[in-house]
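In structure tokens below, several structures.
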Structure 1
């Protein structure tokens with residue numbers, strides 16, 4: 001007898017998700033096949049650059065076991081407000097609207113020890129109960145891999161525009177990230193493109209370039225898998241420093257080569273999603 005009420009609740013949530021997402025023009029998922037490629041830092045800075053371009057942006061942190069978006073954007077520890085229409089996202093730099101499980105944990109050291117069903121319920125709640133308002137873009141930062149969270153997000157969000165897949169230049173990253181491309185293809189979600197992070201280091205003193213993690217991995221995946229290549233973001237020590245301080249790198253260093261790369265990649269994403277008129 002308990003199954004019927006449970007199905008009714010889930011159906012009501014799906015209806016609520018459709019209603020919320022009808023106010024979002026574009027939904028883009030940021031994912032990677034493996035950890036350690038800087039995916040969340042990339043997602044946060046893509047959101048800030050989009051907002052600087054005049055877009056209304058929301059950023060949903062769906063990495064429940066390692067939520068880092070609030071820390072990266074300097075809004076860690078802020079308690080979301082609850083109103084008559086739902087949970088209000090926390091407002092970060094440039095008006096980016098953020099929701100993360102991190103906001104609801106007792107402390108920064110508290111782990112999330114959940115099995116799949118609890119994570120699926122949380123994803124549904126983030127999509128249905130958060131008062132996102134009118135958005136041009138909702139970015140969803142996924143945990144690494146091709147498990148429960150990526151599958152649920154891709155199946156639950158109606159009218160999803162596609163995924164941006166973050167990789168590093170190494171051969172190992174290529175091997176694993178191809179699985180993310182295959183997953184998106186299998187569930188019928190468009191791959192907007194591959195983004196190569198940590199792509200070489202340029203010495204500020206001599207100008208020499210060092211490919212510390214290999215080279216060309218992202219572009220090779222795009223050729224092998226037949227998906228667009230969005231560009232490369234070079235290594236910049238300031239990215240790590242700004243992330244630790246909770247300040248978006250692209251705002252702190254507007255003239256750096258890495259910020260220029262972020263902006264060019266965002267322009268390609270916007271063109272792919274919005275069309276030639278963007």
Structure 2
């Protein structure tokens with residue numbers, strides 16, 4: 001038999017080539033998805049602050065904005081005018097700090113007012129490129145900010161990565177948001193994505209005059225969802241004008257200000273660290 005022809009034994013023992021995405025993401029310890037059943041609940045605010053808080057604690061963090069039609073992460077970090085570069089190992093994400101780097105379709109737009117009018121296949125190709133060709137390097141956490149709902153983008157992320165280490169579902173107290181969030185929880189369960197817990201955003205508003213919290217959207221629905229799905233509530237975050245003002249100014253709120261919002265967000269970070277350490 002010619003030496004150029006492999007024996008049947010060697011063919012059977014040969015390992016299939018590893019997918020490029022698996023190889024590219026090998027240096028990432030934890031991949032965390034931030035989800036919401038509907039838009040406008042502050043999911044990107046949670047994603048951006050979680051990444052920034054972890055980075056400030058010394059963790060190496062990547063933040064992937066996978067919302068193709070409504071990318072807001074670059075605005076929150078004030079990096080809309082920066083552009084990714086191409087290095088020896090692939091596309092270099094934009095560095096926000098020594099410990100945090102970001103990739104978003106918003107960093108590739110010449111005009112931030114230009115809509116991304118793409119059908120499903122084009123969106124899926126972009127997400128695949130973000131996972132396969134961006135040089136994420138060695139990270140403690142890759143935080144993935146998903147678009148709202150349970151459609152193409154969330155499904156593609158899960159299928160392409162293969163193993164998501166955890167998911168956080170963000171909601172608000174309104175019944176319509178809580179109805180949608182239950183669909184996100186079922187989505188994660190169906191695809192075997194571990195659920196770290198729920199975050200209730202806009203959980204009342206802090207009166208600037210008296211400091212009292214007012215439940216303008218009601219209360220109680222998140223407790224029912226947490227009980228039904230047997231998952232924890234990570235935090236309830238009130239509306240605080242300083243948070244919106246900080247994000248609009250292109251800064252993420254990581255300072256140790258004495259407020260209920262910052263206390264709640266520190267609890268989220270601690271939950272995530274404990275969950276990933278004990279997985």
Structure 3
């Protein structure tokens with residue numbers, strides 16, 4: 001069985017005027033070492049499907065109407081809230097799309113990363129190399145070492161000196177790298193990245209995508225990457241699921257789907273990609289297969 005297996009997942013949002021079906025029978029699986037891209041236009045249901053994996057949608061208004069979300073064979077939809085808190089940030093890591101709004105501006109980077117690292121130390125001490133009976137001082141030291149090690153790994157220059165900075169003192173790319181480090185503190189099996197490069201310029205986007213790919217390779221993670229950018233899918237993902245109106249209309253390995261799309265919606269997405277046409281007398285750039 002795959003690490004993550006979503007079977008016939010249905011979800012609706014309930015309001016005073018009635019219920020609106022948002023997800024219609026989603027089927028998806030992701031295993032270790034696999035980077036699954038979920039692509040589609042805004043409103044297709046990508047983020048809702050991803051947040052359902054960690055049960056991050058408040059209920060109400062969200063209500064699951066069918067299906068299962070199996071993580072290592074256990075149905076996350078059956079978890080009590082106390083068990084979900086132990087899993088979030090430990091078994092499943094999340095990277096959200098806007099680094100400016102996902103750090104609290106009144107706390108330092110140290111305070112916010114240490115909160116997550118101490119949560120890991122208390123709920124899953126073995127993931128920081130601790131015994132279950134480790135004392136408070138040992139847990140704080142292991143948490144600090146984990147924070148600094150991961151900040152260094154994701155490419156924050158002079159991590160120890162910058163650790164006490166406030167988020168606004170980091171560039172957009174550095175904040176996103178710090179968010180990735182935060183998501184990896186629990187050594188999760190699954191990393192969910194919800195449009196992690198949207199707020200970044202093109203050069204920084206490429207560096208962050210390369211970093212994510214390297215981390216999947218190094219830690220043997222499974223990654224679910226939410227994006228509306230087919231170029232990102234072609235560059236980073238091993239597999240892709242195309243979503244439209246709360247449904248997965250096509251899925252498969254990236255090369256097959258992008259080279260020979262079977263669904264009309266997938267073909268429309270690919271046809272919407274701008275293509276540079278050379279001016280008269282100029283040589284066209286060489287085509288690159290995804």
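Read-outs throughout are calculated quantities, based only on the coordinates presented, and are distinct from any laboratory measurement. The structure displayed is predicted, hence computed values, not measured ones. Cβ atoms are built from the backbone, for glycine too; each structure is taken alone.
Observations
- Among 1, 2, 3, structure where Cα extents along the principal axes in Å, for residues 136-191 alone as derived comes to 34, 23, 18: 1
- With distance in nm of label points 7 Å out along Cα→Cβ at positions 24 and 72 derived as 2.7, matching label from 1, 2, 3: 2
- Structures 1, 2, 3, by Kirkwood radius over Cα pairs in Å: label with the highest value: 3
- The maximum of mean count of other Cβ atoms within 10 Å over residues 56-63 over structures 1, 2, 3, that is, the highest value, falls on 1.
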